[in-house]
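Asker: Alright, structures below, take your time with them.
No lab work stands behind these numbers, since they all come straight from the coordinates. Just so it is clear, the structure is predicted and the values come from calculations on it, not from any experiment. Cβ atoms are built from the backbone, for glycine too; each structure is taken alone.
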Structure P
């Protein structure tokens, strides 16, 4: 018997010690599924319990159930996915009760599931995957939106909703003018609705500006982002609100994926298909960046205009080139926010870094 084998056999055998309890929660509209796992010093993940809860205002039964299965006094973490608004009340409740809560972006959770060969998708499987993710990784603690940013998100989304309503009513009015017989009563009502929506849009825009101005930190950083020619207050407010001041964003790549600007390639063997963005991300951000991408090129902002021309020279598709400009604007907004600086025309050296260290 070799010395190495004898040494291994002589090594004292100790019982594996539990290191962490992890609770994964998959939140739906009217219920949420929960899974509790334990990870030990052998890196084994053991499922302790699973359960479904009906979504109510009182979340105390969840904490009572978790404590019932927490046999040892070990660190406890909760992991959820940032999908819609459904998770927010539960996450805030856990946060207020002193729990360690992590909220991961959907694309990050999806990539984790794929790396572990999780192909099926059910609420219970997602809860188990999130629990395992929380157990194995050192995730960033979540904190609620600040009151002002939360209000800002509600206002910017209301502005978007009103704008869509106005477009729909305007199209209806346009169609009425081409009818065989004009119905004046209907046309009058449609015009009245459009005037009302216009008034509400102006009111919401004023509220957005007032809210930002009242918050010193938000106002200071917003003014620096507005130094980009062609980018307006509504654009900046929407991007800030939808990313919670870029709180969960740790890199440019993650930001691009979160907004749905990540590229999907379609290539196999000698066949080269169409390359496009995934659009599996925050649609509010992509929508609000459309007009600024046209503005910066029209205003001949050097970096953007040259970038657009290079893209158009390569693909000969205007809209695809403007999408590239949208992505570049988003990266710049992220960079200026994190570094707390104003726009500098020659910024290419900054925005092409893979990561930006928070200020």
Structure Q
């Protein structure tokens, strides 16, 4: 069961390294760096790695390093890709804690002090996250008051992710203990679409997981050039990435997880349901790409052979068999409303509890 200990203040200023990989985000870079340097209560150093950006990001990084000795700038001559860049930054860290912050995202004031206070008080916790605020142009006012802490055993947190088949973390809101990071190693190059999630699953296999409740911890920028809308675009790509992350950790023979295969089976069922619900929504909304619905159904059946027995599959089959000119049944209209309500409930639960 999760624990809810009383929040405690920091007794000392821990050291935190913030790694900021950058590719063509030079116009965002100064904001990201400043959001890290302005953190109170901790000793921060920032590592900016420009992955051979053609937009002049390397010059911006060099200028920031010249202006503040806490900033180190690394410039690649040739593009190495995001996974190699992440791992290069992680290998440079000597601090107590580490954060990977995309150059287009921001940290909320005092986020690092709030996260490290939890880990300083509870050495079993390997990483901490909190609520991220999504924004486009202007960052909204954050909530800064901590309502409480939640601590899960790592296996309990992993079981929750397997049961739902979902990743409940964006990325910039995570602060990890560097000793845990060194224990589990860097990003897996075979996980280009779900490297963060796979990393957090690996960390939960060796340490407990904490969350800051109430306060906002980071800003997640939504824009047309973000990786989620380019490299990782598409619901099917996301599903495949999550499946690969679960398989990598739960089916590992090198780092066996208690009940790993059973949890993987549970995750596959949840992923199949997720795929079918998306297919239902696409079908009901008049998706212009019917092959997309078929692809989602094929994914569901591949990862969970019993998918045809699920109620979502049967509902989708009824929709597909209905003549195009037939009126939309009341049950279909009701299911749309139910999906919307369930989505709102899930969002509120995630906003409150983080899972």
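Asker: Of the structures labelled P, Q, one was used to calculate helix-only ellipticity at 222 nm (-39500 (n - 2.57) for each DSSP H run of 4 or more, over all residues; to 500), giving -14500. Name it. Intermediate values should be presented prior to the final figure.
Answerer: Working: P: -17500; Q: -14500.
It was calculated from structure Q.
Asker: Something else now. Using percent of Cα pairs over 20 Å apart, for residues 194-281 alone for the comparison, can you identify which of P, Q gives the largest number? Let's see the in-between values first.
Answerer: Values: P: 55; Q: 50.
Going through P, Q one by one, percent of Cα pairs over 20 Å apart, for residues 194-281 alone peaks for structure P.
Asker: Looking at structures P, Q, which one was Cα Rg over 2.2 N^0.38 Å, for residues 114-169 alone calculated from, given that it came out as 1.85?
Answerer: Details: P: 1.85; Q: 1.38.
Going through each structure in turn, the value belongs to P.
Asker: Work out the source of 50 here, i.e. which of P, Q gives that when percent of Cα pairs over 27 Å apart is computed. Write down the numbers at each step before the final one.
Answerer: Working: P: 60; Q: 50.
Corresponding structure: Q.
Asker: So mean count of other Cβ atoms within 10 Å over residues 130-137, computed for just one structure, reads 22.9; which one of P, Q is that? Don't jump to the answer; show the numbers that get you there.
Answerer: Values: P: 22.9; Q: 15.9.
The read-out comes from structure P.
Asker: Could I ask something else about it? For distance in nm of label points 7 Å out along Cα→Cβ at positions 202 and 322, the calculated result is 4.6, so let me know which of P, Q that is.
Answerer: Details: P: 2.8; Q: 4.6.
Only structure Q yields this read-out.
Asker: Moving on. To test your reading of the models, identify which of P, Q gives 12 for relative contact order in percent (Cα under 8 Å, 6 or more apart) when calculated.
Answerer: Details: P: 12; Q: 17.
It must be structure P, since only it matches.
Asker: Could you tell me which structure in P, Q was used to calculate mean count of other Cβ atoms within 10 Å over residues 178-185 as 8.0? Write out the running numbers ahead of the final one.
Answerer: Values: P: 8.0; Q: 15.9.
Working through the options, I get structure P.
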